[in-house]
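Visitor: Multiple structures are listed underneath, in structure tokens.
What follows is calculated from the coordinates using simple rules that are stated; it is not laboratory data. The shown structure was predicted, so the numbers you read here are calculated from the model rather than taken from an experiment. Cβ atoms are built from the backbone, for glycine too; each structure is taken alone.
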Structure 1
Amino acid sequence: MKLPKSMRAIAITQTGAPAALQPIQCHLPEPAAQQVLIKVAAAGVNRPDVMQRKGLYPPPAGTSDIPGLEIAGTVAAEGAAVSNLKIDDEVCALVTGGGYAEYCLASADLCLPLPLDFSMIQAAALPETFFTVWSNVFDRARLLPDETLLVHGGSSGIGTTVIQLAKAFGAKVIVTAGSTTKCQHCLELGADAAINYQTHDFVAAVKQFTANQGVNVILDMIGGDYFARNVQCMAFDARLVQIALQKGTQANIDLLPFLLKRLTLTGSTLRTRDDSFKAAIAQQLLSKVWPLLNVGQIKPVIHSTFALEDAAKAHALMESSQHIGKIILKM
């Protein structure tokens, strides 16, 4: 594959509003020994990209400052030590940055094949959400069949993913969402209950659904004053996993329920973890989740696509919270 000398990309010209995302021309990056260069066909848009644009989530040292954490495309070049991929392979990949561009570097160990009959747009919707959900819900929180999971933000990319995965592995799922329409979409995806947090107290609704037993696992992207309310929803030996903090980093904590109910609080961010950690997740996804994708048992929910040059519009949509599922940039 003959490579161009430069590529289109989206730069964050200053921290702030979506208009800070502007198209630029820049040099192609060169793959290190364990990396591949991917000609990007589509890239996912995620909340961490919005946080990076606002100056709240800087890329790790040595990583591209171009936003974008997940891509799908074709291998265009490979590092000297890469043996599991070859030129022209079609893959999707979790990356630490650089996804909003025509070409992007990825660790060869974090590339996964496109599921059967998947388009590039569908494949670009997989890595960030599926890696995050598997790592936090199944590895950290150890969700088991027949347990009950509460997910805040059920209509988000993470939410629509976790509904399908948790149901596929035999759990019950309760979600919160901000409108009747969003709740209905979550139910259609398989959620057992969907609570409109604009009109209902989710604590009371969870207690009613579980006959006052509470839930076994909570996946929370909200933080802030949701923390104390989450604790009220937790069953004995329940696990709360915090993966984002949309309502802030501060919360009042009553420690007594943690003793009385043997509760566990954990959390994580994936971007800064090393490639070996992420590669282990990739292998679990390949063996346990890709077969479900291949037969259509689960699939990503795509809300809308935008041209690369319209990345600012994609971010504005994400911040409006009017979307259900994933937002994708196409090259």
Structure 2
Amino acid sequence: MKRWQNRRFCELVSHVTETRDVLARQSDLSPRNAIVNQKLTELVRYVTLPHNQAAARRALQALSESGVTADLRTLCQRAEFQLELFYSDPGRVLDFPYIDHYLKLALKESELANLNSNSRVVFVGGGPLPWTPLVLTIVQAARAQGMLGELTRCLVDNDPQAEAQLTKVIHREFWRDWPSAFQILSVEKEPEAAAQAVKALTKLGMQDHVQVTQVDGAHLVVPPGFDTFFIASMVTEKERVMLNIMSQVAPGNEVTFLVRSVDPVNMRALLYEPADDLLEDMEACIPGLTWVDTFLPENGSQLINSVHVYKYRRPLESETEAAA
């Protein structure tokens, strides 16, 4: 490694380790703590910068081997839960600071999943503030009302007018009154988080489009007619959740999975556990599970998550017998 690359490597390791140490000393990881707000904002900005690839890969390996990555992921997940819990208060819902990030990803995911106004979707890992189910609903309403262009214009990076316009759009009444069969079921295993999600949805008047069920996704009984399944990044047992859903698919029928992950060779992998290897292993050993597409954030994008799209078709008994 060249000398300047070695310097970059040292800077990366030092910066991330210092961030882990500061967060680990905090007894309060909620947005009420100004230190946490500052460090997490800096961390998100830092991991999305265009780092030297050789230095970044070496840093990721060193941080993983030293245990810093595992510690940081745990702290970030706890902080993210506290962030959503804080903004799930009915008086704060529309002040959530990352609405634009959620909308940008929802636009892409809607395209990947071919969602429409008649889709029925399950989102596993909705949390206390189910913004992804909310913004997926808003995207479909905008498309149906011919207002997708207006929504997209609110998401232009570095546009000082975009944030104010986004606030106006989020407050639009027609999202609430949109007459459609579109439904999302937000699955959350923590009772407190599920209860808060119901309150937030009621505040927004979106309870008719986004419903909440309190259950572990690995034990979810899939409602009839739901055939598109999102698995959130913070869901730790993705394999159990997917296998549970697959077991309920009728032979010959097909469902779609959108599994959120992070690029394992990118600094974004410091924030979440990548699902790439797990999904490749599952595809190799589960008949009927097929990779379709993968979305990776562009260089310079502040989006964190990648998204893997899989189709699962439950083999017919005759197909299973023939394969044996």
Structure 3
Amino acid sequence: MNLGASMDPLSAIEDNFAIFLAMGFVFGLAAPSVFSQFNPYILWFLIGVMFFTILKIDLRELARTAANPAYVLYLSILILGGVPVLCYGIASTLFPAVAAGTLIACALPAAVSSTSITLLLKGNPHIALLVTIITALVVPFTLPALVKALIGVETAASYGEMFTLLVKVIVVPFALALAAKRVAPSAIERTKRAYPTLNVFLLFFVIAGPVGQYADIILGDLGKTGEVVAFFVGIAVLRHLIGWYASFWRPFPDRIASTTVVAYCNIGLGIGFAYDFFSPEIVVVVVLYEVVWNVMPVPFQHIVKSLSLKGKYS
């Protein structure tokens, strides 16, 4: 972690944000009784992440992106259709014991935090935000359909509950950010430099809390955990590659957004879905996918930095 690269501590944290997110995973495992206490506030942390992200977003550019939705719809179909089918097929062939958990983990909408991660990576947050909204709206229909078609289990995901969650973590902070932009534009202009750093700290707790809650599962059988996590590392790498090359013709910031929304899903929703409809063994598998989710931003940020420095995709 190169904290000495800049005299500005905000820049140092922002430039190494993935390390801080990985530290959330480590701290959650090391002190589960402490960090699991933050779980009741995870929703508020996510609302804060979205609020500060919207404050940084150019709303006119967001409107222009929404006015040409073909690319955003393409990514949404890829996330909710192509990726889960492919990953389930791989798991069924190579590691059948985790196939059902793989399907659930790979058929989820883009993570609420994907817009903030995209912004921290200097990608296009407007694409990430729109994909997050669309996939969250559609997943109550696609996830049960895929589960029934591929593994023959009938489920009934609650659209009302998912829509309520969407309103809380996207619509409410969006409205608050719009109001803040109108009421206090000068204050926002003076303080917006700190918003990415605030989001890093909020995301730290978003990661550390659930990890603390499931620390016993993660550490319960390290041999089996290692096998599942190693397999999911391969799946996560594949998802990053799909997101990157699926947008091969797009500008560099768009490819960052594409990779982020494809690779980083709403794993908390997947854990809840597995808990409601599947055995504890499958819940454990989905929880272990979160382990990989938490650490993958580290190599991803390193690669993005390397490509940026080389100027290959500028």
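Visitor: Which structure, out of 1, 2, 3, was mean count of other Cβ atoms within 10 Å over residues 13-20 derived from, given a value of 20.4?
Guide: Going through each structure in turn, the value belongs to 3.
Visitor: Let me ask you something else. 1, 2, 3: which one has mean count of other Cβ atoms within 10 Å over residues 21-28, as calculated, at 12.5?
Guide: Matching structure: 2.
Visitor: State the single structure among 1, 2, 3 that was used to calculate helix-only ellipticity at 222 nm (-39500 (n - 2.57) for each DSSP H run of 4 or more, over all residues; to 500), giving -15000.
Guide: 2
Visitor: If you don't mind, there's one more thing I want to ask. If log10 I(q)/I(0) by the Debye sum over Cα atoms at q = 0.18, 0.27 Å⁻¹, for residues 93-140 alone is computed to be -0.63, -0.89, which of 1, 2, 3 is the source?
Guide: This value belongs to structure 3.
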